[in-house]
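Structures follow.
None of the figures in this text is laboratory data; all of them are computed from the coordinates on show. None of these values were measured; they are calculated from a predicted model. Cβ atoms are built from the backbone, for glycine too; each structure is taken alone.
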Structure P
Amino acid sequence: MKKSKINSQNSLKTISKLFLLLFTTISTASCSNDENTVVSAKKSPVVLVHGAWQASYVWDQTEADLKAAGYTVSVVKLPGHGEDATPAYQVSFKAYVDEVKKAIDSYNEPVILIGHSLGGAVITQTAAEVPQKIKKLVYVAGFIPQSGKSVLDYSQMDKASLLPASLQLSEDQTLAGIVNPEVNLPKIFSQDATVAQKQFLVARYKAEPTIPLGTPLNYKTEDYNLGGKKYYIFTIEDHTITYNFQQEMAKAAGITNTYTIDSGHSPFISRPAELTKLLKDILSK
């Protein structure tokens, strides 16, 4: 009888241990799943906006790298660029902003908005119009015109830039082209790129609609403030928007979160891995 009682107690202890082990395993798995969910939830959607004389293709590697890191990414295709055949006289700065808003509105949460060059002006206007939909605003060698000023105004203020002297207007003045693009395009936009990378850009070159370039931005300074959520990546060897001028714009815009990359104007082409590393650091903050 005593032996039976001992066996019974041992059985109960064994069952208790098994139950405790099972409960611990389930709890650990549950916590692990919860942690993964939290990490995933922190990765806000990313919207990329390209610049002038380029198109959405310049973000191909950046888009792939960010998606591989778990981010949801949208790349805006501005009218009149790339394969879009909208006539230049119909392309407006408002149309650019509207395209960015469409990308933002496809998400039910604030996005991280990233703009390069001309795209910097576009994201500035967009962010000032829908600040509640912006989690972070990131400039990659981007223009930041103050309200009442245009990209053209700011380009002419940058006296060391190689761009203005290389421009040639079409007869109807609706398009701005680069004189001798096979030589000047790489020199201005990607002097640090490989031969293959330069050929990639030249092969896709397209003259730029002038109306958006000359359109002054129109926004309230207080709407653009964004409470310190603005970041700037300086391209130190830039021949299009020089490093000094980038610094001036960032300071005037109250941007204190700054990074640098030792590249020309197109780091997504010449230094894609380095650019992605910087972006991931900004996105994770």
Structure Q
Amino acid sequence: MTTSTRALSVGAFSTLMLIALMMGANHVAARVAFNHGVDVATAVVFRSAVTALVVTALVVLQAVPVAFTGRHRKFLLLIGLLVGVQSLFLYSAVARLPVALALLAFNTYPLWTALWAALIYRKPPERAVLLAMPVILLGLALALDVLGAASGLGAAGQWSRIGVGVGFALMAAATFGAALVFTQHEAADIDGRVRTASTLGLASMVGLASVAVQGGFHLPDASAGWWGLAALTCLYGTAFTIMFTVLPRLGVVGNSAIMNVEPVFALILAWLILGQAIAPVQVAGALLVVGAVMVLGLRRRV
């Protein structure tokens, strides 16, 4: 027996687009902070801890019921650790690559989400996901200029320049996809504010552990760095709260793909604010990725 799933409402689609815009702006703000003395671990601690405190205050003020089963506690711990590691990986990519390219590599996470759902919960990928996969990978290859044609460096030279950053972005995608799957299957019945406070609190602890290993915080050395740090904290916290409140109700595996429009926002903002630009063939690859995942996310499912 099959049941029809209605297309996303205008409100739901607009919410996902808003998340994409805020997350793209967050990463541009992070690059500003990184350019002025802030390091990855410091940024993760600030954005996660501040947001966790604000959301915890809302939970208390709004008297949100807090009740966890043993299973909830186990998976909330796992989700928080995954998001903390993902944050370190993704900001490490943003610090090494043009922002839009880092996000394009990271935004393969809908494919990782489908993969984890299949491996862990025996939920096979839909045919549409399998068809979209080669298109997304082709677009990503063009965007990253994997053969080094646009840069003139050749494949070896290009990968020596981008390889580490791309690796961090793909590891971030894999860990984030796992966090989304566990959230949908194991923690979707927990109030989104409670879940967000728990996740960000644990993510900040992962960041603090990294800060301790590196010998302390690396704070901004100029006013622009402080503005970047403040902006990334505000933008990330707001987007993250909406994401973990709304996405499980929308169906993470399918509709999370819509947010892959984020690199387009980041591309425009990075060009305007950071002066970052990429070759036309890379822009075409980015649009191919975004177009494929938009079609994937907006399809009608049965």
Suppose mean count of other Cβ atoms within 10 Å over residues 175-182 works out to 16.2; of P, Q, which structure was it derived from? P
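In terms of relative contact order in percent (Cα under 8 Å, 6 or more apart), which of structures P, Q is highest? Show your work: numbers first, answer last.
Values: P: 19; Q: 41.
With respect to relative contact order in percent (Cα under 8 Å, 6 or more apart), the highest-scoring structure among P, Q is Q.
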Using distance in nm of label points 7 Å out along Cα→Cβ at positions 103 and 263 as the calculated read-out, with 1.1 as its value, let me know the right label among P, Q. Q
From the coordinates of one of P, Q, mean count of other Cβ atoms within 10 Å over residues 47-54 came out at 22.0; that one is structure Q
Structure from which -0.32, -1.10 was derived, log10 I(q)/I(0) by the Debye sum over Cα atoms at q = 0.07, 0.15 Å⁻¹, options P, Q: P
Working back from -14500 (helix-only ellipticity at 222 nm (-39500 (n - 2.57) for each DSSP H run of 4 or more, over all residues; to 500), computed), options P, Q, answer is structure P
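Have a look at P, Q and say which one yields 0.45 for FRET efficiency 1/(1 + (r/R0)^6) of positions 111 and 239 (r between Cβ atoms, R0 = 30 Å, to 0.05), as calculated.
Details: P: 0.45; Q: 0.90.
Corresponding structure: P.
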